[in-house]
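In structure tokens below, several structures.
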Structure I
Amino acid sequence: MAKRILMCPPKYFKVEYAINPWMDTHNKVDVPRAQSQWNELKKTLERAGAKVEVMDPTVSEREASKFACNSVAVGKNVVMPAGNDETAKALTDRGYNVHFVDMSEFIKSGGASKCCTLAI
């Protein structure tokens, strides 16, 4: 497990489209429950030994649609879909090196950098 994890609270979390049988656009997100689950995830990661750094969600609606948060961190390097300059700046300001990759075809199906990887 990564020793340092950057997390954003689920401020803008919602389901607007379905890409698998478990997603249903008619099922509205229970925001208080999502926040509670996020809090439990954070606590569990910390108990497992991770240093969790909480960052306000700075991703704009435009960059969210370009899957800015579907990125992969390898140490101080972050590989993210191209075209997410605002998010890249927020990460660069925190000491990360950002590497852009064209993920436009994967984004069409609802995924990007993170969906193409499995940290082991």
Structure II
Amino acid sequence: MKKLILIRHGEAEPETSRTDDFNRNLTVSGKQDAAKMAALLLNKSDFPNHMISSTAVRALNTAHIFAATFGFDDVTTEVQIYEASAETLLKIICQLSDAHETVCLIGHNPGVSNLLYLLT
């Protein structure tokens, strides 16, 4: 892998007594923002050829919006991305095949932001 694109999931609905954190969906605004960001990324030269996402509903919602924009048939999921530390995310990334030129990882804060700080 030569390039890594880090994406935090879109805005999610609040947690309620009927919906736990893991199962929260994106808000309408979250879906719209994800679609806008996917369209912007589509026009960049560092277009991803592999996507990996948390299994949490809001991250998968975001990943599917990006995948549809990119024309991907599937998104790889990884349970450990949910609530992962920067170090755990780095381990997940290091285990990916070198055949992937550009990888798009969809996850959660604080892990995604902390990974960015760790790498820069």
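Annotations
- With helix-only ellipticity at 222 nm (-39500 (n - 2.57) for each DSSP H run of 4 or more, over all residues; to 500) derived as -8000, matching label from I, II: I
- When Cα extents along the principal axes in Å, for residues 46-85 alone is computed for each of I, II, the one that comes out at 34, 20, 12 is I.
- Entry that produces 23 once relative contact order in percent (Cα under 8 Å, 6 or more apart) is calculated, selected from I, II: I
Every number in this text was worked out from the coordinates using simple rules, so none of it is lab data. Everything quoted here is computed from the prediction, not taken from an experiment.
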